[in-house]
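The following blocks contain the structures, represented as structure tokens.
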Structure P
Amino acid sequence: MPLRIAVAGSSGFIGSALIPALVAGGHEIVRITRGAASAPGSVSWDPARGQLDRSALDGVDAVVNLSGESVDERWTADRKRRILASRVDATGLLARTIAALPRRPATFVSASAVGIYGDRGSESLDETSTTGGGFLGEVGTAWEAAADPARAAGIRTVHTRFGIVLGAHGGALAKMLPPFKLGAGGKIASGAQWMSWIALADVVGALGFVLDVPGIAGPVNFTAPTPVTNADFTHALGHALHRPTVATIPAFALKLAFGEMAQEVLVAGQRVYPRVLEHAGYRFQYPVLADALQSVLSAA
């Protein structure tokens, strides 16, 4: 059934892939954009100032929130403040706005991340697992809590806990490719930390699935069913590129260069499984890393 879907973060890495897929599925898109809403079918907002043209959202069937600053740069005090604010301010503004609409949407899908679980070693994690500590754990908890007004208003609220999204033209893989193509890629520290990855095609597919299945609510892990260690990921990427991966990047060097961010994003890890998606019947296009990398690299 065609829906009228408002999307925040539509020009980002995930949003740029999601919008064409939704349009191809017959859905009408309302883009929530910063600055003046000059294009037809767009809504202006400024989360930092609490400004959003709510009248344009009245009557939409669903809202998808993909907003949030990148976390993969050195974390200064100001950077951490902006990372938190970009998530909490945007989510809170959307949740409060749609909760107060005369015709509320049925569904609010709001981004989150597997960093909410903290550094858990080799522990197997799913949506029933407790959340963790560290900066990313604190950010994830506040990020999801900011959606409470929508949930309290009876709107089905889904938190998409994204793992490492693999796509041809952005995300973590785009930053990994240059050194790996030169044969300088290698594992990080011991390589024992777990990487919960997902192909961009499955992010798009699973978002459409979640929009279509009314029984899904709460946290949903957006990860492939086969997480791997950093060492295994390194080997798979090198094999896909036909390049050696004998190097090891010491943890101390990363911490010296990137500080706290290196410990939480690069050295730590989570072994996360998508139980909610699997139990609801979602079929992954790329459940195996080698196949995902082959598909992504062929499109690069």
Structure Q
Amino acid sequence: MKFLSPLTVKQLCERFDLHFKERDANILISGINEINRVTEGDICFVDHRKYVDKTISSEASVILLPFNDVRSDDKTLIVVENPFEVYNRIAKEFYLEKMASNQDSSIHPSAKIHPTAHVGKGVKIGENSIIDALVSIHDGTIIGDNVIIESGTVVGSKAFYYHGSKEGAYTSWFSCGHVEIEDDVQIAALCTINRGVSAVTRIGKGTKIDCHVHVGHGVEIGEHCLITAQVGISGKTRIGNHVKIYGQVGITQNLHIGNHVTILAKSGVGDDIPDGETYFGAPAGPAREKMRELFALKQLAKRKK
């Protein structure tokens, strides 16, 4: 998430009662992001030794961490006892500030919004789009032209994303991202599309989504994809253009699905898929190989009989 306006490290520390230990107090912070989405100017956090090197080598400009012995030549480090709590507090405060400054929604006069639909703050809806009965469009969502969203679908619900403590408890990350739906997308009834934890969940131009599909936080779906009923796509997975996903497919988090991929029904995808492949099975693999495996198992059963 980008802030309404940048602020310096010094200003941030004064506002949240923090103390920085490295670099220049006048370095500008322009946003807040989780580690997989950071860009220059962002603040992020790390609270596990295992991920310190990855965080230090990221594009983040400012890092919240609990370790006094970590050094960096090009990052501003802010040492706090509980980096996740501070991160969540910063994300929430700046998100609410951003929403407060963007109360009015922008709906094109040609768009048709059913009287029972809910449209949140700062929502943009483009030309000739149709929002059907009982649809819920949460704050900050951007919807393009000629989009159709059918009854009961929820767009922009908070991310299902939790931070685990040493004691085994789970605390929800504050979801400060949003959803963008590009032109000519159709989303059928009773789908759920989570907003990003700190970035965008995006559905590309011309994509068609069937009923009862769940799109997790930070997922990016390319252009002209077909996604049929009861598909679940976990957070931060990226799907290319012209992808076909058939019914009841489950796709795990942080994957990259290439262009012109086909995933056959009831498959469980746990690894990246290259361009142009057809995958099947659980765990999913190249369809021809999986079919040969099934045939071999049948022959083995016959021989045993």
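Computed from the coordinates by the stated procedures, all read-outs in this text should not be read as laboratory data. Predicted model only: the values in this text are computed from it and were never measured. Cβ atoms are built from the backbone, for glycine too; each structure is taken alone.
Overview of results
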| item | result |
| --- | --- |
| Structure from which 31, 50, 18, 2 was derived, P(r) over Cα pairs in 20 Å bins from 0, in percent, options P, Q | Q |
| Comparison of P, Q by percent of Cα pairs over 18 Å apart, for residues 173-252 alone - largest value held by | P |
| Comparison of P, Q - label where FRET efficiency 1/(1 + (r/R0)^6) of positions 5 and 109 (r between Cβ atoms, R0 = 35 Å, to 0.05) is highest | P |
| Origin of the value -5000, where helix-only ellipticity at 222 nm (-39500 (n - 2.57) for each DSSP H run of 4 or more, over all residues; to 500) was derived from one of P, Q | Q |
| Structure from which 19 was derived, relative contact order in percent (Cα under 8 Å, 6 or more apart), options P, Q | P |
| Per volume of the Cα convex hull per residue in Å³, for residues 125-236 alone, the highest-valued of structures P, Q | P |
